[in-house]
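Below, each structure is written out as structure tokens.
Taken together, the values in this text are just the output of simple stated rules run on the coordinates, not laboratory data. All values reported here derive from a predicted model rather than from experimental measurement. Cβ atoms are built from the backbone, for glycine too; each structure is taken alone.
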Structure P
Amino acid sequence: MTKLLIKTVKAKAGSMEYSEKSGILSGKVGIVCNLILVIIKLLAGSITGSVSVTADAMNNLSDCASNIVTIAGSKLSAMPRDKEHPFGHGRLVYISALVVSAIIFLMGFELGKSSIEKIIHPQEVRFSAVTVAVLVLSIGIKLWMAYFNQVLYKESNNLNLKAVRQDSLNDCISTGATIIAITVSHLFKLAWIDGAIGLCVAVIILLGGIDIAKEIISPLLGQPPKKELVDNIERIMLEPEYILGVHDLIVHDYGPGRIIASAHAEVPSNIDVMKLHDIIDNVESKINKELGIIMCIHMDPIVVDDKEVDRYKALAKEVITDYDSEFTFHDFRVVKGETHTNLIFDLIIPFCDDDKKAQISADLIKKFKEKDSSLEIVMVIEHSFI
């Protein structure tokens with residue numbers, strides 16, 4: 001059934017269209033499944049008088065709202081670019097997923113509130129084998145929904161689907177706890193256990209909502225790209241003979257399938273600029289075709305076949321690597337004067353504060369001077385965006 005439903009998404013996996021259609025499919029399937037579960041659990045709750053069963057039904061009702069938000073977010077994010085939003089509306093996916101996490105958080109809060117009341121004023125929970133069977137069936141449905149959304153998420157990278165998947169897993173925990181509450185309350189005549197387990201489930205749901213919110217906020221603020229994506233971009237850029245190195249790669253995520261990136265390509269300074277420009281154009285086109293990324297590449301000419309420059313560059317590599325193997329440098333130039341030689345380069349280091357940067361700069365200048373007192377070091381310390 002899962003494969004049959006996924007086949008209805010007629011679009012290329014990972015594309016903007018796939019993200020939209022998979023979100024809509026997930027929402028429709030979720031609404032149908034959750035409405036069935038709401039009806040079943042309300043009936044079971046009225047039979048047993050269990051607040052945890054009834055709360056579980058309300059949880060499924062809130063899931064319907066989450067599914068509606070998923071559909072709306074997927075449709076809105078697919079709107080075309082316009083004058084006010086030249087990069088499109090893709091990040092609405094993240095905002096709608098944030099709304100889903102807020103719904104999860106609200107549901108957890110309400111469940112916690114009702115559970116505390118149940119602990120303070122416990123009521124006997126009527127045991128019913130039929131009710132337990134219904135709840136077990138509900139766990140099966142939710143496990144399938146979690147699997148279904150996980151498969152769609154892997155193909156679309158739509159964070160809404162990951163939030164819905166987590167919500168489905170939370171429901172499995174919640175319903176499992178409900179079954180335990182009914183059984184324990186019946187066997188040991190502990191009426192308060194229903195509220196206690198309901199409170200534990202509420203805490204789990206609240207923590208899940210917070211985790212999802214944190215994960216969604218990261219791409220909104222700007223998180224580093226995945227290593228696999230970086231490796232693929234660099235692999236394609238370094239394929240041509242005359243691209244000798246890549247640095248200053250920056251990747252902007254404007255929603256699933258909407259990535260814009262820029263980078264600097266080191267090219268030989270003795271090659272015709274028109275030829276190099278044609279190579280860069282071809283690389284940009286290939287990255288767009290293979291990875292679906294709008295790429296902008298800046299050419300950085302570097303001196304090649306100059307023994308003196310090579311000697312100073314080897315010295316710089318030795319000094320910097322000995323100081324910290326994680327440090328890298330680029331845009332290396334040598335400017336000779338009558339009394340001294342300037343080594344000019346950009347240094348890339350892990351994130352740190354300004355005081356640490358100043359200390360690193362002073363330490364490296366000292367080490368260069370120990371190697372050659374005629375050297376003057378002109379370096380710009382930067383952090384990587386990947």
Structure Q
Amino acid sequence: MSLYTAYFNETHNQVRLTARKFVDQHIRPFINDWEEAGTFPRELYNLAGEAGLLGIDHPEELGGSGTDIFMKIAASEEIMRAGSGGLAASLGSLDIGLPPIENWASQELKERIVPAVLRGEKIAALAITEPSGGSDVANLKTRAESDGDYYRVNGSKTFITSGHRADYYTVAVRTGGEGYGGISLLLIERDRAGFSVGQPLKKMGWWASDTAELFFNDVLVPKSNIIGAENAGFFVIMSNFQKERLNLAVMANMTAQLALEECLKYVQQRVAFGKPLAKMQVIRHKLADMATDLEASKEFTYRVAAQIASGIPAVKEVSMAKNFATRVSDSVTYEAVQIFGGMGFMRESLVERLYRDNRILSIGGGTHEIMNEVIAKQLGL
């Protein structure tokens with residue numbers, strides 16, 4: 001019996017099996033080649049859409065399967081079992097790009113954009129981070145000036161997941177004065193004149209993820225493409241961060257889970273000083289600590305997800321879960337490489353990739369330091 005029956009029901013388990021079969025058939029046999037190539041076929045979005053994986057936790061009326069946070073977690077955990085955080089991030093970029101549209105855009109915009117993305121025919125991305133800053137959202141520079149029935153957009157974005165091949169971008173722009181009160185969100189299509197994409201960015205980890213810079217040079221965007229009210233985008237962005245941060249906690253836990261599983265297999269096989277590593281107390285105790293920390297992190301993450309699913313505000317708890325999970329994954333991936341020794345430094349070893357991929361998790365979606373500031377404010381400090 002699963003330890004987590006309080007969170008996952010039989011439907012969730014069936015979705016988990018569907019996602020696992022999808023990974024085994026369409027991802028696992030090719031992932032090493034895709035990692036080295038720095039990309040994966042666009043066709044994978046179509047296949048994921050056909051399998052119903054892209055529609056999980058998205059509105060039924062727009063072609064999704066309905067809101068269910070634990071169904072999303074179950075599917076996300078299985079996608080992560082392919083061993084590539086970059087693929088999981090790019091394939092899942094719709095989960096940060098679409099919610100602002102689903103929750104705040106006009107009905108016309110929702111119906112025009114969301115169904116095609118959930119079917120895997122189009123790709124959606126979120127564009128907030130700029131060359132001048134990432135976590136400092138209130139001081140973003142990309143400007144959208146009113147021009148009749150349009151906004152004229154100028155500026156740039158960077159480190160955008162699915163940035164190179166997305167069809168639709170949910171873009172944070174400045175429509176008003178300085179600070180958080182002057183920010184809006186616009187849906188910008190890639191085929192608009194004046195929009196361009198830089199070369200794919202080379203990264204420490206997440207090699208299979210499409211990451212790019214975006215450039216806006218007098219891009220005219222219809223005012224009907226606004227998401228939410230003008231100058232009210234900061235609230236939408238902050239609301240969107242909650243599930244993004246929870247998902248990053250899930251990714252961190254699965255990164256640690258895979259690293260631990262690789263270690264448990266390796267120590268049974270690897271012989272040093274005349275006996276398997278599994279018989280050495282220092283290794284056994286290290287693995288016990290890794291397993292204990294991971295179990296605590298998973299349980300806390302699931303509890304926070306249950307809080308969100310119940311409609312209870314969880315701003316503080318989500319930030320705590322992200323920080324705790326990434327601290328655990330930092331420790332577990334470090335120790336995994338250490339246990340593997342020289343083999344852990346080799347590209348043929350999964351723990352090498354997990355170690356690299358893990359590093360972004362305490363940065364993306366709000367750094368560890370920003371999360372601590374959120375927690376401190378929620379504590380009344």
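Using distance in nm of label points 7 Å out along Cα→Cβ at positions 155 and 363 as the calculated read-out, with 2.2 as its value, let me know the right label among P, Q. Computing distance in nm of label points 7 Å out along Cα→Cβ at positions 155 and 363 on every structure in P, Q gives 2.2 only for Q. Please state which of the structures P, Q yields 1.38 when Cα Rg over 2.2 N^0.38 Å is computed from it. Matching structure: P.
Rank structures P, Q by distance in nm of label points 7 Å out along Cα→Cβ at positions 99 and 251 and report only the one at the top, that is, the highest. With respect to distance in nm of label points 7 Å out along Cα→Cβ at positions 99 and 251, the highest-scoring structure among P, Q is P. A value of 18.8 was computed for mean count of other Cβ atoms within 10 Å over residues 235-242; which of P, Q is the source structure? Of the options listed, only Q reproduces it.
-15500 is what came out when helix-only ellipticity at 222 nm (-39500 (n - 2.57) for each DSSP H run of 4 or more, over all residues; to 500) was calculated for one structure; which of P, Q is it? Derived from Q, not from the others. When distance in nm of label points 7 Å out along Cα→Cβ at positions 43 and 219 is computed for each of P, Q, the one that comes out at 3.0 is Q. Given a computed value of 0.70 for FRET efficiency 1/(1 + (r/R0)^6) of positions 131 and 211 (r between Cβ atoms, R0 = 35 Å, to 0.05), which structure among P, Q does it belong to? The read-out comes from structure P.
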